[in-house]
Every structure is written in C-alpha cells, then in structure tokens.
Structure P
Amino acid sequence: MKRVLTIQDISCIGRCSLTVALPIISAFEVETAVIPTAVLSQHTAFDHFYFRDLTEEIPQIAAEWKNDNECFDAIYTGYMGSEHQIDLVSEFFDDFGSESLTVVDPAMADNGSLYTGFPDGFAQSMKKLVKKADVIIPNLTESCLLLDEEYDPSSFTRDRIIQTLKGLSSLGCPKVIITGISAGTNELGAAGFDSEKNECYFHYNERFLQNFHGTGDIFSSVVTGSMVRGADLDRAVKNAVDFTSLCIRYTVHDPDRRWYGVNFEPALKEIPNMLP
C-alpha cells in the first residue's frame, strides 16, 4: 500500500486541513501519516478559537522517523503558520523527500491579500519551498505573490493563465495547478501545466454563488491521492475539480448544512471511480 505524509494544521471543528486530508487520501486506499503543525479548537473563520502551535514538535518527530528509516511515497503540505515552519518543512523535504512526490499547497492568500497575520515577506519564504516541490497548487492570488506580480483578476485570460503556469514552473517546480479559474459566469475550475510534456490542461465544473471554507484543502487532497495512485496531472486536475464541485453540490442541497465547511463525507464513495 502507498503511503502519504501530510503536514498541516488540524482544526478540531471545521472541515479543513487535516480533518479533510486524512479521510480523503485514505479513501484512495493510501496509508496517510500526519504531522500536525498546530491544533485549533475551530478554524480561523470562527469569531474566536484556541490555538496551540506545534512548530517545535516537528524536528523531534523527524528525528524519530529518521532513526527508524521511515519513507513516504508522497509528502503533501498545506497551511504553514510561520516562516519558521516553512524552513522546518523545507528541511523535512531534504531528509525524506528525495524519492517522494512532493506536493505544496502554498495556502497563504486569497482575493488579492495575504491571510491575516502573515508578514509581507511570507511569500518569499514560501517560494523557497515551492522550488523543492514536484507539484504546486496555488490560487490566483498566491500565483501572483509567488511571481511578484500585481493581482488583477480581470487580466486572467486563458493566455495569461498559461503564461502564469509557465512562470510558476520556471521557479523550479515541474508541475503546476492554479485553482479558481473562471470560464464565464457559470463555470469554475482549475488549470494545470506539465513542463515535462509541455502541455496545459483546463477543467471546469459548475460555479456556485456561495463561498465555502475548506474547498482548497479538499482539492489538493484529491490531487495528491490521485497522483499517488498513478494518475497523470491532467486526470488529477479533473478528479479534483469534479470532486470539489460534487462536495459543494451536496452542501447547497442540504437544508441543515453547517456554514464552516462542505459536505465531503457523502462524496467519498465516488473516489474509487477516480482511480486510474
């Protein structure tokens, strides 16, 4: 059985980060190991929450695993709470990632701005981790930050997206996926670029009027599970777009839905149909 390590925070309530990554990747019939970078009582969109930083635990976990010669088929990172955490994960890639698929979701910004609490230089630190990745999955805002470009959503024509994909790949990452790509008013999806094949891929599904938390974590988890199980980038992007859309569809049709995430649980049964 394949084995994936995912490194990100865990919110005890809130369908995001490890609480979605663990069940989704496991549904691909992949063993899922975890390193929680922080524990939160609820995710940060709640009005208040308890936060416990676990940064200092990361090197101690790594030391134990090195002693046991642990290895992973893939290492997938999500939200990093500080530049110090990025540095530690970068060292983790050096120690464990030489023969692993490394997937980085540079979760740091949206809608033209860095997340609250991140310093202006955070994107430059994230760029160091991106250079070590095999696959990166930024949204449009994060793509602009990584390329030191101004965020202008009206400029993202198909040609501009292709240019951005190739620009991100030139940072050192052979495979790039950009999420939140629009195709008119009724479709939303993602675009991918495989530099080894010099091919771009665009996949769309239904656009919903509502905004939901945690969909980026769901998307990146499906990409990781798909690729570990042998899917190429094109298939992985399609799987992630379609699965994320399905989760949202389940949610909008649920009269008792909770505001803080999407109903991914009923969609898990569809994952076997995504395997190559």
Structure Q
Amino acid sequence: MADILQQIIASKLIEVREAKIVTSIASLEDKISLSEYPSFSMEKALQEQPGIIAEFKRASPSKGVIRSMAKPAEIVKGYDVGGAVAISVLTDTTYFKAEPQDFTIARQSTQKPLLRKEFIIDEYQIYESKAMGANLILLIAAVLSKQEIKQFTRLAHKLRLEVLIELHSSDEIGKLCGEEDVIGVNNRNLKTFEVDINQSIKVKNQLGATNTPLVSESGLSSITEVEQLLSEGFRGFLMGEYFMKQEQPVNAFADFNNALYQLIKQ
C-alpha cells in the first residue's frame, strides 16, 4: 500500500493523456461558456457556520468496496436536505470505483457547493472540473510542487472555482501559496494508511493563525472527535466512509449532523 499514491498518479497521467485526445481544452471551454451551473462557495459557507462536507464514495484503496450499488441522486439529495455544508464526490474510476455519471447526477441533485474529489495533476482536469459543474477542486500537496499549486489555484480562480488544498503533514505547509480558499488536513498516513485524528491538530498548530477555513479529512467517526476538532478551530469535517458504510447513509448523516448542530448551539 505504501506505493499506492504513486500508482494512482501514474494511472492518472495516462488517463489525462487519453482524455485530451477525446476532448480538447477548447471543447471544454466551449462547454463552460454555454453552461449555467450555479456558483456556490464552500469557503463562505464554512465561515458562516461549521459543518460537515458529506462525501459520496463507493470504494477506496484502503477499505476496498464500501457501497458499490449506491445511488448518487438519493444519497446526495439526502445529504443536501439533511444540512451538509457542502458535498464531495469521488470521480476516480480505477481506485475508487466511481461511475462516469456520478458527478453529473450529484450536480443535478444538490444546490450545495460541490467538490470534485480527484487527483489533479494537470490543468486539463481543472477545465474538466468546471465543465462538469464543480464549485471546488482538490489539490493534494503531496503530489504537487509549490509552483504547480500556485499555477493551478490561479487557473481555478480564473474559472471561478474554489480550491481546497490538502496537507498530510506539517512538512507540506511550505507549499501553500496563500491564495487557497480552504485548507484541509488529511488524517490518513499516505505510507501506512493508518488514521490519526490528532494529525489535524498537529498540522494546525504548525500552521499558526489563519483566516482560511480549516477542514479535517479522513477517519472521522464520532461526534466526540468532531467536538475536539471544533474546539481547535476547525470549521469543516469531510466525512464519507462512515456514512456510506451504514445501512441507511442518509439517516446516519442526518443523526450525526443533528448532533453537530446541538454542539454548535451550546
């Protein structure tokens, strides 16, 4: 599993190269110019109130198949109605078993900020994300240089997309360009795939004071963990696996989100 990220990026390079042959950037720009997808801001939503970024996820390299037959229209709509501050949808088909229409269906099912959860390693994917109707893209610091992060962030902003920059350790803080809209900390160790919720707090403490909303990602499964992170200044909590593995993902989300709401009211 230690080399899984390298395997994913190698596959993604091939995938992007093949996609460019089928659909050019010019074609994507044409689609963008004709689209009427709404603009929603996760940054603004998180600044107004802490909340859960609920994720639609069929599988993962670390956990295998979670819910292969899940229906995005039903679950994403349920997340929306249940009060998700934003919704994340995996689009990788090889390692996360996403189906080609998952994101399109999700976009049609929600009026909340929609994050395209993807391994972005090329500007082409940013145009692609906008054409799909995304409001945010994910940039993973572990697979990008500081220059690439700045370049991709500026292109995203040009296309009216927000950027969630994902850190895995304090070593990656130096890659921040200062223009990101949201900063996420992934609690999963990329080498061992073990999860440590305290990683969010460790990186946050090294990061220092910031006005950029902070999001804790991966491995969250209890309201106690969220309460601790909330007290540390985190505004968003990206959760997918915990809900998706439940018999009724939408009900599980609604119960959890209600518990969070009660915490915020205190």
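A value of 20 for relative contact order in percent (Cα under 8 Å, 6 or more apart), calculated from one of P, Q, originates in structure Q. Between structures P, Q, the greatest calculated value of distance in nm of label points 7 Å out along Cα→Cβ at positions 12 and 236 is seen in P. Here mean count of other Cβ atoms within 10 Å over residues 28-35 was calculated and came to 18.1; which of the structures P, Q was it taken from? The value was obtained from structure P.
Which of the displayed structures (P, Q) returns the greatest value of mean projected area of the Cα convex hull in nm² on calculation?
Details: P: 13.8; Q: 12.8.
Max of mean projected area of the Cα convex hull in nm²: P.
Which of P, Q yields -11000 for helix-only ellipticity at 222 nm (-39500 (n - 2.57) for each DSSP H run of 4 or more, over all residues; to 500), as computed? Answer for the origin of the read-out: P.
Computed from the coordinates by the stated procedures, all read-outs in this text should not be read as laboratory data. Source: prediction; values computed, not measured. Cβ atoms are built from the backbone, for glycine too; each structure is taken alone.
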